[in-house]
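So, here come the structures, one by one.
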Structure 1
Amino acid sequence: MLGASLHAPASARGAAFVGEHAADLNGRPSAFFSVSLAVASESPAERKAAARLAREFAASGGWHPDETVCLAGSLAYTQYGFFTRFIMKRIARRQGAPTDTSRDYEFTNWDEVARLADNVGRRIAAERAREVA
């Protein structure tokens, strides 16, 4: 299971990792999860764009995960530096998201995280059973 927050330059480092390890990733059960606040957007177009970016991220390195999931993550104002907090607040305001920078906001769908983990666990168990047989 591999996850990435799809923001440059972290995306570039992640894409390089995927490209370097695509053969290994494709050779076993795998899943990709992306983290982007766009997933929590009320706009279907933004949610669709986040899903497209996640698919393109994996495919750009030649990786074809068994499953790709998009998660919203959190808006961690209290952990950001001044500049990042300023930018994130502006983005949040445009999206109608919370802008009180004195606290953090959690948007992660933890049921979706658990479902993904269960699916990956089942795929690994099935792969091991085939190897033993």
Structure 2
Amino acid sequence: MKRLFPILAVLTALMLGYAVYQALVVAPTERTMGDVQRIFYYHVPSAWTAFLLFFVNLVASVAYLVKRNPKVDALAMVSAEVGVVFCTVVLVTGPIWARPVWGIWWTWDVRLTSTLVLWLIYVSYLLLRRFSDSA
């Protein structure tokens, strides 16, 4: 397994580089939005990944409450941490796209606001877990 990690790391770096090239150079420019549309190649997959990881956190947390398995608790913690990272990407790239397209950085739409509240809840969850005295 130790030999496999460097190979997979290099392969992942190459594939990410290829994806960046495809998104920023090869993909055609959208007619009405122009180049700012390219941010969707990062924004939308990050949103899907964040919401999937938060669902994994929900399932793992319920499983931990039922079975008290420390491995499931670790899965809940890791999925929340990585989910917050992806949700942060969503909350940063969204306004970058919105400013040239809508003319404002933020609108208090239900989807946008609920994503912000979800991010705040998970950041609070991680802070509570980090600074809690329980084992």
Structure 3
Amino acid sequence: MLRHPGHRHWHFDAMAAYSLRRPGSDDPLVSRNKVSFCLRDNRRVPGQRVVVRLEHFGKCSRNSQQGISPGWVDVYSADLDGQWLRQPRSVDDEVVCLDLKADPRGRLAETDEADNATSVALRIDGSRVRRVNSAPCR
């Protein structure tokens, strides 16, 4: 756990790992291995059944229990400190894969460990980024 100076509350360190790579390659162009979050129920997922629970995760204090309950999500905006990767100079008007792995060190108790990673194909053209579906990002 660490106190995040920009967000002014406590975070779970190493919650996620992000990287950019070219399709077909396993070599990252850029990565960010230690991304921290305060894990809390801050928005209900529309249309999802909410499981009855004993606690609503909402506090981000040093000694509070953090988590995300079924039927809830923890949404962070993209412009918060620590929510970015530095674009490599070598990437210009091409498709890259944005890879995310949640809990990369396996420190969280989860009901399903198989859904912790995803990849999304993005086209980066200068400062413009858009999602594309044509590139194979596994």
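Throughout, read-outs are computed from the coordinates displayed, never taken from laboratory work. Predicted model, so just to flag it, every value in this text is computed and none were measured.
Below, the figures for the structure above:
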{"quantity": "Among 1, 2, 3, which structure scores highest (criterion: Kirkwood radius over Cα pairs in Å)", "calculated": "2"}
{"quantity": "Computed -18000 for helix-only ellipticity at 222 nm (-39500 (n - 2.57) for each DSSP H run of 4 or more, over all residues; to 500) - originating structure among 1, 2, 3", "calculated": "1"}
